[in-house]
Structure I
Amino acid sequence: MRDPLANRRLMHTLERPSQLFVRGQGSWLWDVEGRAYLDFSQGWAVNSLGHSPSVLVDALKHQAEYLIDPGPAFYNRCVLDLAARLCQATGSQQVHFLNSGAEANQAAIRLARKWGRLHRGGAWRIVTARRSDHEHLPTAFDAQVPPSPPMPVATGMDSVPYNDLEALRAAIGPETVAVMLEPVQGDAGVIPATLEYLQGAARACRERGVLFILDEMQTGIGRCGALLAEDLYGVRADILSLGKGLGGGVPLAALLARGNACCLEPGEQGGAHHGGNALMSAAGLAVLDTVLEPGFLDHVREVSEHLREGLARIARREGHGPLRGHGLLLGLPLIRLSAAAVVRTALEEGLLIDAPQAGCLRFTPALTISHGNIDEMLKRLARAFARCRRLAAEED
């Protein structure tokens, strides 16, 4: 399927199967041999509108003919339009565009610490939850951190158990500048925050005078059936980070700020030299406009119920579950069965899913998924479980 020599040229940073994909459309991928695969991973929730959606392809083609990247030191029309549209849709005052979710979360921490110097006596520590995707950010040196000499971004992160409100409240101290949480811990096994926990965390931040930051990399841009997961929980963050689905498959992330958290000055957010370029901004605008079309989020909620019901039936039959998550970000915990083994057998059935943890399957299909494709996925998943049972029986 692939050139073994070419494969050795890639650094071995991921375990990849042998398939070489050459074409994608909607919820389907085709390999070099012409076999079709139903994709319920979508690049770990990156391809929010599916593979090569016409609205995104047309936007990229059109923009590429005029302007790709004038450089971060200059305005371009697309980034101004995307900034206005995104701020209006989310009720935010300012936005900064970056290339990746990791960069956006690092930027959120830098912004919070700048706010801490201005409004909380130099406070700089961040309370977060264990197993958060942002808990172990790259330790690029951040000149904006108050202590001298400059400290890594990851320094000063105080981790507490997720969904434990008392532990979170106890961790907020005089040096705390913010609480940073994911509404759903996707990489930890699709674990949603309880309503009491997330609302309690937001309330604790207000009472203690610290910022409330939401990492909506996986949950934002319609993934949970609302534009932002904060809408589901009835909370409002001071700072939000967005990524993955915002670009619909191209590298684009965003840092959003509200109220007096809008305190950055020139030179205080480095890196991201391609963030907000005209081409990526055109893509983000196409995705956002699509998600905000009347009826789009209604469709997400409708198909998510169909998917949830189907997965629940399989889970009951196979003795797994219960399901976790919101909208089209769902996790299926497995009992005494390797998630990696199910992923492998599903691939043999022409189904792409992923396993964020050894005992959990994750489903993040395109937000445009149809009922028919969900039904086909359920058939292939059922066959994958049956194959796993046969293999287990043969080993016994």
Structure II
Amino acid sequence: MTPDDAHHPDLVSLIVSRAHAVGADAVLTFSEYAVVAVAEACEALGLAGAGDAAALARDKRLMRHTWQQSTLPQPEFRPVATEADLHAAARSLPGPLLLKAAWSAGSTAHQIIRSPYEVSAAWARSRTVMAESAQLGYAELHVAEADADFVVEQIVTGTAADWFDEPNWGDYVSVEGVVADGAFHPVCVSGRMPTVEPFTERASITPAPLAEAAQGRIVDLARRAVDALGLRDCGTHTEIKLGADGGMWLIETAARFGGAMTVPQIEEVFGLDLVGMLVDHLLGRRVEWPERALAPAQARGAAGSLVVLAVDGRGRAWPDRKIWDFPAVSAKTPLSRGSRLSVVAESSLPDGSVVPVYDPAAGANTMAALCLLSAADARTVLGDFETLVDALPRVLPAARPFVVRPSVALTEEVPA
């Protein structure tokens, strides 16, 4: 498919026609925005895929409603389609609240609402960000008017202290897995650094250094969440908030493998080629899935991916604009002995680009780069990422001052 195909009026029929043209025996996607279209195309082609339930793992309103019917633990929520809906929800739900676009990804359009007086501004900002994301190509590719659908939910209080023996871990994890012939196969659990406000993800680390009993409880909740959605054949990525005294809440499940570098991290650490295994399954070949979720004791070291945002370790914006320069980062950041740092070029700005100002509402849309790090264990990856975050504003070159030239659009910055 070409970039222009994303704007095709009927993406499902386009996928079907391309599949017929090449005689495809399997079709899959790694994009959150194409999950529903590919699932419907597979149905039309008679091929294995996520199935009719794909939308339940895409639309956060349907997902939460499905889990509510199965009495699974999750934040209180309300679907919202208008500003009036949001005002009504703010009056009925315990605050603070988080407004989310129902079909978004990468923490895009998230807005924290701490009082009723913030409702109108939050609603306007989220709708604006969704429109801007669509212009950038970060939007649902199949469902019409998806950028108008939102959900607001209670912000629950998480804690990592009751789950991890070491400090500085984020208070949520993700369970990576596969559904094959309707049966869920958990693969492993990944840990996180704390998010950047409002809830932008900063780093994923595989494996999460959890005790066996704790990992077992987390995986069991992920299994119940995936089973409730009724998916058939696809990768899965289930995020779970961790609370005090063993409490947990479901954040969301995706009918695809985890984003960023989750799949390469798993291959490096556990030696499993999940993409190849899923393709083999879709083609009808026999696949030996792990009997249970793999634990840290079975890992060969650890690996993590870090989203580079223009904020420090406490989430504060950098005081000055910087130029992205990975060679400078690699040469000047003091990492642990044996750690290996690389940049994912396809997901990063070219060296010499100005690092975007972090926009809390735009989330990962304002990232500068994606880095991959391998180390002896998960604790070392976390420590090296903390070192890297602290070092970035110091080792990156300063950007030249910017002016707006009259001959260009007012939104375009040009070097002075």
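Compute distance in nm of label points 7 Å out along Cα→Cβ at positions 155 and 299 for each of I, II and report the one that scores greatest. Please list the in-between numbers first.
Numbers: I: 4.9; II: 2.9.
Checked I, II; max of distance in nm of label points 7 Å out along Cα→Cβ at positions 155 and 299 sits with I.
So distance in nm of label points 7 Å out along Cα→Cβ at positions 363 and 387, computed for just one structure, reads 3.1; which one of I, II is that? Here the read-out was taken from II.
Taking mean count of other Cβ atoms within 10 Å over residues 171-178 as the criterion, the top structure among I, II is II, with the largest value.
Starting from the value 18.8: which structure in I, II was Kirkwood radius over Cα pairs in Å, for residues 75-306 alone calculated from? Kindly include the intermediate steps, with their values, before the conclusion.
Values: I: 17.7; II: 18.8.
That value comes from structure II.
Which one of I, II has helix-only ellipticity at 222 nm (-39500 (n - 2.57) for each DSSP H run of 4 or more, over all residues; to 500), as calculated from the coordinates, equal to -9000? Before the final figure, lay out the partial values.
On the way: I: -12000; II: -9000.
That value comes from structure II.
So mean count of other Cβ atoms within 10 Å over residues 27-34, computed for just one structure, reads 19.2; which one of I, II is that? Corresponding structure: II. From I, II, which structure was distance in nm of label points 7 Å out along Cα→Cβ at positions 35 and 59 = 3.4 calculated on? Corresponding structure: I.
State the single structure among I, II that was used to calculate relative contact order in percent (Cα under 8 Å, 6 or more apart), giving 15.
Details: I: 22; II: 15.
Considering all the candidates, the number was obtained from II.
Hey, distance in nm of label points 7 Å out along Cα→Cβ at positions 67 and 163 derived from one of I, II reads 1.2; which structure? Before the final figure, lay out the partial values.
Values: I: 4.8; II: 1.2.
Going through each structure in turn, the value belongs to II.
Values in this text are rule-based calculations from the coordinates and carry no lab data. The structure displayed is predicted, hence computed values, not measured ones. Cβ atoms are built from the backbone, for glycine too; each structure is taken alone.
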